[in-house]
Structure P
Amino acid sequence: MNNNAKTLENALIGAWGISLIATLGSLYFSEVLKFTPCDLCWFQRIFMYPQVILLGLAVIRKEYDIARYSLSLSIIGGTISLYHYSLQKIPFFQNYAISCGRVPCTGQYINWLGFITIPFLALVAFFLIRLPCRKSGTSR
């Protein structure tokens, strides 16, 4: 195995680990801490949860081209996270926020250091997963 392939494998293992931590973290917030997710949180979960399986299969089967699909999921999920974070932190968006179901999308269950909220954590995870997946089609 050449250096390029080993680097790609390690990056995909890292991306899989990030997706697993993000999935387990969201389940911890909802099932252990009993935070009810808003509708936008559910959409972010829809784009995060399959990545655990997708990236895990990519690593196990050494089929790095599968990660391309993860890139699409990360871009869409990251866009939703960015919008959700904007609803929480930018007053203009808060004033014109859509109705988000039982739980308002502008609500903040956590606000660590004044800027780290659940959508921010999801945005960081989607961004970090996206990085190695961009290169998967070119390196073998």
Structure Q
Amino acid sequence: MAENKTQATGASVEAFLAGVEHPVRRGDGHRLVQLMSAITDQPAEMWGPSIVGFGRYHYKYATGREGDAPAVGFSPRKSSLSLYGLTYGLTDAPETAEVLGRLGKHKLGAGCLYVNKLADIDEAALTELIRRGYRHATTALHHG
């Protein structure tokens, strides 16, 4: 079975963020490190070449594929900030829809929440999504 591409690398989060070209994305990355570290009580760590993750959970699929993934995280991509783990398994919950309604300008993707910049969204709503996503990943999704 192929090895998972997204693994903790031990690379420097600070060095990665320092290399983000877009100044707003770089600043938002630093703010997300502060926010996610405070909410999860976990240090930031690099997963693969471009995801900053906090905490981890173990998954195992019916196919037998299993591995570890960050409980929550983000990547400052060129087109937007990709936020991971904030809605996975929670999008159908009525309370999640309510929080997303307060969040502000965003898009939902497969397991991702995309925002252009943190200035476009409500930080209190984002904090709530991070807290819920982290709790879900470390309790409901924990299989290992």
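Laboratory data are not the source of any read-out in this text; all were calculated from the coordinates shown. Note that the coordinates shown come from a computational prediction; the quantities given were computed from them, not determined experimentally. Cβ atoms are built from the backbone, for glycine too; each structure is taken alone.
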(message) I have 2.2 for distance in nm of label points 7 Å out along Cα→Cβ at positions 28 and 124, calculated from one of the structures P, Q. Which structure is it?
(response) Q
(request) Could you figure out which one of P, Q the value 33, 19, 9 for Cα extents along the principal axes in Å, for residues 20-59 alone was computed from? (result) P
(message) As an exercise: volume of the Cα convex hull per residue in Å³, calculated from one structure in P, Q, equals 104. Which structure is it?
(response) P
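Say we calculate relative contact order in percent (Cα under 8 Å, 6 or more apart) for every structure; which of P, Q gives the highest result? Provide the component values of the computation, followed by the final result.
Working: P: 35; Q: 23.
By relative contact order in percent (Cα under 8 Å, 6 or more apart), the leading structure of P, Q is P.
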(request) Please state which of the structures P, Q yields -22500 when helix-only ellipticity at 222 nm (-39500 (n - 2.57) for each DSSP H run of 4 or more, over all residues; to 500) is computed from it. (result) P
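Of the structures P, Q, report the one carrying the highest value of distance in nm of label points 7 Å out along Cα→Cβ at positions 44 and 68.
Values: P: 2.9; Q: 2.0.
Of structures P, Q, the maximum of distance in nm of label points 7 Å out along Cα→Cβ at positions 44 and 68 occurs in P.
Given a value of 1.9 for distance in nm of label points 7 Å out along Cα→Cβ at positions 36 and 132, calculated from one of P, Q, which structure does it belong to?
Value 1.9 for distance in nm of label points 7 Å out along Cα→Cβ at positions 36 and 132 corresponds to Q out of P, Q.
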(message) Given 1.7 as the derived value for distance in nm of label points 7 Å out along Cα→Cβ at positions 84 and 116, which of the supplied structures P, Q does it correspond to?
(response) P
